[in-house]
Structure 1
Amino acid sequence: MIQIINLFFYYFLIIFSAIGYGMLASFNLRKKERIDFGFFGLTGILILILFSYFSNLFFVHGYLHNSIIILIGFSIFNFILIKNFSQLKKNFHITIIVFSILFIGLLMYKNHDDFFYYHFQYSLSLINFKKIFGLGLMGHGYRTPSSLFYLNSLFYLPGIKFYLLNAGAIIIMGFANVILLNKILEYFKNKNYNFILFLISLTFIYINATFYRLAEHGTDRSSLILIFVFSIIYLESLNTKLKYNIGILENYYEKIIILITLIISFKSFYLIYFLFILIWLMQVKNFWTIKESIKVIGSNKFTYLSFFTVSAVIFSIFSNTGCLIYPASFTCFENFIWSISTETVDYMKAWYELWSKAGANPNNRVADPALYLQNFNWVSRWFNDYFFTKVSDFLLTIILISTIMFFYLRPLQKKLKTKNIIRFKIFYLMIILFILEWFVNHPALRYGGYTLFTLLLFIPTSIYLSKFEYNFINLQKKLTVLLALSLVIFFALNIKRIVKENKKYAYNPFTNPYFHIDHIGFKVDTSLRYIKDNLYQNKENDYFILNKDIISEEKNKNK
């Protein structure tokens with residue numbers, strides 16, 4: 001029982017520390033619309049990620065380093081909270097409730113396979129070594145570093161050790177939930193039920209009812225969850241009833257740039273989502289002159305925070321592989337001692353594409369991958385092996401959620417509201433174009449498909465529901481029931497999972513709540529020793545490079 005209390009304590013210590021850093025960067029009591037613990041938390045996460053990238057150039061992320069960082073954020077949080085508790089107590093209580101419910105997601109025996117394969121080991125390499133050039137030579141899992149690994153490495157703390165190195169995903173999900181709930185409460189307070197309220201509600205229900213299992217999050221679902229939040233903020237900024245001014249538009253810009261930066265840092269192939277920022281700036285140009293936009297964006301601290309974070313992500317990929325964007329071989333430089341050959345990069349790019357198009361799995365692969373990927377030859381097998389299992393089940397889920405929302409909320413008398421202009425068509429067109437890009441290049445749900453198809457259905461559903469007159473008190477009660485039910489589903493499904501793990505592995509969270517480490521399959525100690533044995537230190541510049549020649553010899557021997 002002491003161990004589960006210990007886990008709970010460190011869990012909230014990290015959460016409040018992240019909020020503290022976010023408060024320091026963006027807190028302003030004179031602008032009440034900016035008081036949101038969810039956005040404070042995500043801003044703090046972004047700051048911690050950037051610091052993690054930077055500090056690893058000079059320090060290992062050991063107990064002393066991490067304790068100082070986390071305690072500074074926690075102290076800032078306490079100082080601001082105590083001083084302004086009357087204004088912050090509602091947000092504080094919502095945060096406590098949300099994260100207390102989500103805590104059960106951390107109680108697990110077994111993490112996902114990628115966690116065992118390289119996520120955990122990558123974070124451990126940051127804990128044991130300062131910056132290493134050529135880490136991608138350890139295997140392809142090290143060639144696509146996520147900022148979540150850098151974030152999680154800061155959670156290595158005395159008293160909890162490495163048992164929160166998987167906590168980043170649930171913390172991101174928690175802050176997203178706090179943002180959505182704050183938005184819903186804001187709409188309830190203003191008695192406003194435009195389509196954004198229905199879209200937020202559908203999104204909240206979907207996230208909590210389907211992304212309930214932390215072990216399946218990896219680095220993908222954190223990005224997907226934030227894409228939902230970004231979409232809501234984007235559409236709300238175009239459809240707000242508030243009179244536009246520089247302050248309001250700047251507030252929306254800051255939220256959008258924070259979300260997009262985090263999304264890209266978690267999964268670098270989402271760089272394409274920067275297009276949304278350009279389109280948003282074009283759509284609000286009638287309310288914000290070019291001169292004003294350049295002035296605000298150029299002087300905004302979050303513009304620079306975004307720039308340095310994305311630069312750090314690109315530098316991390318480059319220092320691991322010799323490529324600016326992996327696995328795009330045209331961005332690779334082969335003349336560095338740690339560089340991966342362009343032939344290997346092209347091979348891995350084809351492998352990722354083959355996997356996403358159902359041409360390979362852990363059990364088998366097609367005989368001729370090159371022929372399979374040509375001219376949409378893969379479509380038939382993809383439909384048979386992937387669409388009519390994972391995609392079809394997923395589509396049925398979002399259709400079911402939309403149907404329940406429609407029949408549960410629809411008024412008995414269909415009295416239409418006064419027609420309002422809803423600005424969503426350009427955004428919706430972009431979703432359709434991204435779906436086409438997704439299908440052609442990487443048609444696996446984890447690579448953006450979950451969010452794109454869900455928005456494709458939820459946006460028109462929300463717009464349709466918003467066309468009718470409602471008894472607002474009745475609507476509020478019904479939505480509250482659905483939102484609460486989604487959290488009950490999250491909790492119940494995790495209870496069911498824990499019961500299964502208890503039967504299969506004798507896992508008991510009350511006696512030992514920590515995830516299990518299989519040292520035989522994991523080979524963590526072996527991996528760390530392997531890195532250490534193959535390091536070359538450049539004494540002049542005091543950085544480390546993995547010795548490519550020695551690693552190549554070892555691999556040839558193993559063959």
Structure 2
Amino acid sequence: MSDAVAIRPTIALAAPARPVGPPGFAVPHFSLRRLAAFMFMVFGMFMAILDIQIVSASLSQIQAGLSASSDEITWVQTSYLIAEVVMIPLSGFLSRVVSTRVIFTISAGGFTAMSFMCAQAGSIQEMIIWRALQGFIGGGMIPTVFASAYTIFPRSKQPLIAPIIGLVATLAPTIGPTVGGYLTDWFSWHWLFLVNLGPGIIVTAAAWLLIDFDEPDYSLLTHFDYFGLLTMAGFLGAAEYALEEGPSKDWFESEPVTIAIVVSAVSGVFFFWRALTAKQPIVDLTAFRDRNFWTGSTFAFVLGIGLYGLTYIYPVYLAVVRGYSSLMIGKTMFVTGLCMFFTAPLAGRLMTRVDPRLMIATGFVFFAIGTYQASFVTVDWDFWELLWPQIFRGVGLMLSMVPINNLALGTMPPHKIKNASGLFNLMRNLGGAVGLALINTLLDKRMDLHLERLRESVTWGRQVAVDTLANMAAALAARGPDAELAATRQLALIVRRQAEVMALADVFMALTAIFLACVGFAAFMRRPVAAGAGGGH
């Protein structure tokens with residue numbers, strides 16, 4: 001009895017010294033060194049995410065510079081996305097093997113080197129190769145930052161850290177077209193990639209000198225699952241290709257898209273079988289057993305639709321219907337970025353005072369309000385008409401993104417966070433890919449429908465159509481003898497533009513339904529306990 005009493009004080013004193021992070025991680029604590037290292041990592045993640053969209057507003061200039069065809073130039077984005085989507089889930093395994101310091105340094109340095117090679121590309125084939133390598137190597141930075149945020153800092157600092165990564169993950173793709181438009185307009189398309197060199201070198205050096213979060217575990221290479229890696233690459237890579245190319249090629253009407261769908265399906269079957277049966281799978285899917293993680297990943301998927309889908313659809317309206325240049329589009333859409341920037345610190349403060357599930361529900365309600373307002377779009381909408389939809393979008397993104405990250409990853413067991421971070425970020429990217437595919441498909445189908453209906457209305461027998469055509473022909477009579485033909489073409493363009501606007505309105509309404517459907521889903525998540533340190537302790 002006396003022996004037991006004598007031992008108790010020793011146990012009590014020793015317990016706090018035990019690490020609470022995952023194997024190899026130091027005890028979570030807040031220090032200026034770690035904060036500095038983390039901020040450099042966040043900037044590296046910002047560059048990697050920004051480069052997804054930075055080329056979107058300048059593809060025509062790149063096409064002209066590389067003498068590429070319209071089919072080839074889309075691969076400047078597609079190759080990056082396919083490669084990145086394979087690396088994101090793989091990065092969790094690699095960071096456990098070689099450590100956060102090594103994987104992030106290699107990712108940042110490789111991304112910077114490939115950015116330089118992209119700027120030097122002399123043909124579209126070279127550009128595609130360098131862009132694929134840029135996406136693959138740089139993709140390791142994104143989930144590594146998310147994992148580090150929830151393992152190296154105590155829980156008490158999450159209201160400070162979570163808004164930072166939430167802001168970067170959403171702001172970077174939002175302002176990508178704007179930044180790209182300015183760089184191309186002021187300099188040339190080469191600067192879309194050269195702009196990464198200076199910051200990339202600094203981030204690479206800082207990562208090597210400052211990161212000391214964990215130690216490598218080379219024993220994991222003993223049972224490396226090469227078959228799992230191959231099937232995962234086939235599953236995700238082929239799926240990304242099909243989602244990118246399917247809408248423009250009418251899906252199963254295109255042989256390459258059909259082959260990609262088949263490859264993805266077959267590879268997916270083998271990948272999931274391997275992930276569930278291998279001794280050491282390339283990706284550990286058991287994270288989805290956690291209720292907060294699978295619900296958070298579902299939210300991340302839908303957020304990907306809203307983030308990437310709306311970043312795409314607004315420029316479509318402004319370019320096709322309003323005839324805006326890339327710079328004008330960037331200036332119009334910058335409102336969303338400003339709203340996210342100013343809402344991020346507010347979201348961090350609210351996390352300590354408001355149920356995060358309520359914040360998620362409110363964020364998706366704001367999303368739905370913004371897209372519902374946009375569903376009343378007309379051919380005359382300009383900056384001021386789009387102002388409030390963009391404000392609701394920006395505020396909604398931040399109010400939902402920050403607590404989703406915190407609930408999905410902040411409550412995971414520490415030893416699972418690296419792997420879970422890769423899966424979580426993968427879900428957001430897949431949501432964006434699926435969302436873009438659905439939006440483009442719906443746009444095409446609804447536009448065909450509205451064109452057919454409008455053509456039935458604008459017939460030679462209708463007096464309004466006859467009078468409009470006659471007035472347009474009279475206005476064009478001074479330009480030459482083909483005034484009636486020119487007037488007919490002009491009327492056809494007006495009809496087509498109206499059909500485009502009506503199709504866009506349908507897409508906005510469909511997105512409203514998706515966002516509203518997610519509001520009640522927040523109740524499935526568990527509110528985390530207030531006490532403890534990083535990584536769920």
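Every number here is computed from the coordinates shown, using simple stated rules; none is lab data. Only a predicted model underlies this, so the values are computations on that prediction, with no experimental measurement involved. Cβ atoms are built from the backbone, for glycine too; each structure is taken alone.
Out of 1, 2, which has the highest value for FRET efficiency 1/(1 + (r/R0)^6) of positions 352 and 376 (r between Cβ atoms, R0 = 41 Å, to 0.05)? Present the calculation step by step, with values, prior to reporting the outcome.
Numbers: 1: 1.00; 2: 0.65.
Largest one: structure 1.
For which of 1, 2 does mean count of other Cβ atoms within 10 Å over residues 112-119, calculated from the coordinates, equal 17.9?
1
Matching task: 3.6 is the computed value of distance in nm of label points 7 Å out along Cα→Cβ at positions 80 and 384. Pick the structure from 1, 2. Could you put the intermediate results ahead of the total?
Values: 1: 5.7; 2: 3.6.
The correct label is 2.
Upon calculation of helix-only ellipticity at 222 nm (-39500 (n - 2.57) for each DSSP H run of 4 or more, over all residues; to 500) from the atomic coordinates, which of the structures 1, 2 produces -21000? Clearly, the read-out refers to 1.
Kindly point out which one of 1, 2 the value 21.0 was derived from, the read-out being mean count of other Cβ atoms within 10 Å over residues 48-55.
1
I have 18.1 for mean count of other Cβ atoms within 10 Å over residues 96-103, calculated from one of the structures 1, 2. Which structure is it? So the calculation was done on 1.
Could you figure out which one of 1, 2 the value -0.43, -0.55, -0.68, -0.98 for log10 I(q)/I(0) by the Debye sum over Cα atoms at q = 0.07, 0.08, 0.09, 0.11 Å⁻¹ was computed from? It must be structure 2, since only it matches.
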